[in-house]
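Below you'll find a set of structures to go through.
Just so it is clear, none of the values below were taken in a lab; they were calculated from the coordinates. Keep in mind it's a predicted model, so treat the numbers as computed, not measured. Cβ atoms are built from the backbone, for glycine too; each structure is taken alone.
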Structure I
Amino acid sequence: MSKLRLVVIGAGHLGRIHARLAQTIDGVRVVGVCDPIDAARAAVAEQLACPTFADLGQIPGEFDAAIVASPTVTHATVVAELLSRGKHVLCEKPLTIDHQAAHQLAETARRRQLVLQVGHIERFNPAWQAGQNTLAGARYIEAVRASSFPGRCLDVGVVLDLMIHDIDLVLSLAGELPARIDATGMAVISNHEDLAEARLTFASGLVACLKASRISPAPRRRWQAYGPAGYTELDFSAPAALTIEPHASIRDGSFDLSEHGSPTAFQKQLFEQFLVSDPKPLEPRNAILDELHDFVISIRSGSSPIVDGQAGAAAVDCAQQILAAIHAHPWNRQGTLRGPHARPASAAQRPAIRPAA
C-alpha cells in the first residue's frame, strides 16, 4: 500500500506537534508544512527536515490529506479549499467560528466522500475513555476548564478556545443540542470573553454547567457527572478517573436511611458498602497521536472518525448560542449594561439595601 501523503497547514505550537507525530506513523509521509511566517518555516525545516511553503497555493497537488492548525479565523477558508481539491482534512478545534460555515463544510465532506475530522482531543483522553460506563445516561454535569493566560488563540474568546472541549463532550453524551442555554461572561484583558459560564438544559432532562477561564492562576480540567449509573470524576490533566457505582438498593430506590441507625454513625458504612469509590487504572497515552491514528484509519477504511465534521459543527452551533446568551446578559436592572465588555455597576451605583420594616 502506498504511503499517505500529508501536509500540515500552520507551523505554530500545535502544527509542529502534529507534523512531528505524523512522521512517526507507519504508512504516512509528511510532504510539506505551510506557514506564512518565515521564522516558523525555518524552524520546521530545521527540526523536521521536510519541505515548507508560504501559502496553500504553493503546495503541489500531490498529497492526499491535510492537518489544519492555522488561526481559527482562517479555518473555514482553508478547509473549504482543501475539500474542493479532494483532500481529506483534520482541522483543529473549533471547526470554524460560524456554525453555518461549519455545517457547510461537513456537508461538503459528506457529499464528496472525504474524511473531515475535528480536533476535539479530549475524546481521546484516557480519563474520558475510562469513565464511559458511568457517564452513560448522566443527568447532571459540572465541568471546569481553566488556564493561565495563553498569549495565543486570541482571535477567539474562551468559549471557542477552551469551553468548546466540554461542549463537544457534553453533546457527545446528549446526542442533541440544548433546548435552553443561560450564560454569562466577561472580557477582562482581551477583546473577547476571558471567562464564561453556561448552563445547558436538554430536552432529555440533562443539565450541564460549564465554566471556563483563561486568566486563572491555577490550571484545571475537571468533570463531575451524576446519573443513574453512578458518579464520575475526571481529571483530564493528570489524567485520572474515579467512579462510584451505587449499591443496587440506591439504584432501585429501595434504600432507607432509617434502617441503618444514626445517620452520623452510618457515614463510614455508606462509603464502604453503598457508595464505593473505584479509581480507574489508566494506560498512559498520547491523545494527539491517537487522534492522528484515527484520522489515518478513517481515510484508509472509509469509515467515519470519532469526531467528524457534523460533531464539530454541532459544537460550534452550541458555542454560538452560548456567546449569544453572554452578549444578551444584562448586568444592571435597567438592562443598559450587557455583554462581556460591560461591567457590573460599581458599589456607588448600586441601590442601597433597605432593611426590612
Structure II
Amino acid sequence: MAAPDFSIKNIKPRAARLPEASLVKVGPLCSGSRLPLLIEPDADDVDLVEWAQNNREFVESKLLDHGALVFRNFNLRMMSDFERFAMSLCPDLFQDNGEHPRQNITGKVYTPVFYPPEKKILWHNENSFNQHWPVKIWFGCIQPAARGGETPVVDSRKVYDLLDPAITKSFHEKQIMYVRNYGAGPGLEWQTVFNTHNKEEVERQCHESSMEFQWTADDRLQTRAVCPAVVKHPKTGEMVWFNQAQHWHLSCLDDATRQSLTSVFAPKDLPRNCFYGDGSTIEDAVMKEILAVYEKLEVSFSWRRNDIMMLDNLLTAHARNPFAGERKLLVAMGEMLSYAEV
C-alpha cells in the first residue's frame, strides 16, 4: 500500500474567518459614563446586519449591562438597512398603533413623534403609561440637525437609586393614575388612538388594557389607567424607575403651555394629567425633585449620519433636545412586554 502524500501541494487552503468579536471594537461613547456603549467596525467591510445576526447574544449582553448601545461608522444605507438591522435582533417589531402623531415609513419603521423643534421632549420610558410597551427601541440617524436635536439618555437604575427613598416608596405603593381626555385641545381624537369609530371596540380595548373609561359630552372619551412607577427588570432583576409622570403632570409643562391649558380646561378636563394611583395629587415639589435627578444623570451626544442607537426601554429613559435645521431620524420598537409579566 502506498504511503499517504503529506506534501504541501496537496493541502487545500481554507478561508480564514476572523472571530466575530474581533470584527468590532467597543468602548464608552461619553467619557465617564457607562451609557451609551459605542460599537464600531474593527475590520474592513463589516456587514452590520450579518454581524448582528451572528452575535445576538453578544448584543443582548452588552445591552443589559449598559442599557444603550450606539453603532457607528458602519457602511449603511439607512433607509433599507435600518429595519433589517432591527429585525436581525428582534424579528417581531411593533406595528405603530396611532398612539402618537408620527409618520409611518414601512409599518414597522416610523419617524419620531412630531413635537415643536424649539421645545425639549422630557425624559421618558416609551409607552410606560400603557399596559403594554416595547423592551427594545432603535433610533437611526439619516440627517443630524444643524444644531441640537440630541437624544439624551438616562440610566433608569440610577434614577431609582438616586431618588429620595420616601419618593420611590410612595410611587411604589400608590403607583400612578394616568388620566386622558381624547380630542380635548391638543390631544388626539379617540378614533385615531384606538384606530376605530366603533365605541364598542373602544370599550373592548379599554377592558383589555385595564383602563377605566367614561364617555363625556360632545362624543369625547376619558380614560383612567393605574400603572406601576417602579418595576423589576425581568432579566437583570434590578429595580428601575419606569413611568411617564413628567410627561403628564401639569407642573412639568413650560409656563406658557401650562397657563394656556389651565385658562381653558378645568383640571378634570385637561388633555392629560396624572395622580397617584389612589387619585391623590402628586405634589409639584416631588415632580421638581424627579426632574432634577433626570437632569443630573442625563448623558447627551451629537448624532452622526448613519448612527444607530439601541435602547433597553426599561433600563434607559430617553429625551429629545431642541433643534434647528432639518433633522431626520427613524424609529423602530420591538419585544413587547406588559406589567403583568414584570
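Largest in relative contact order in percent (Cα under 8 Å, 6 or more apart) among the labelled structures I, II is structure II.
Out of I, II, which one gives 12.6 for mean count of other Cβ atoms within 10 Å over residues 26-33 as computed from the coordinates? Corresponding structure: II. Structures I, II were shown, and distance in nm of label points 7 Å out along Cα→Cβ at positions 90 and 314 at 1.3 was computed from II. The value 1.8 for distance in nm of label points 7 Å out along Cα→Cβ at positions 146 and 210 was derived from one model only; which of I, II is it? It was calculated from structure I.
Looking at distance in nm of label points 7 Å out along Cα→Cβ at positions 82 and 250 for structures I, II, the greatest value goes to I.
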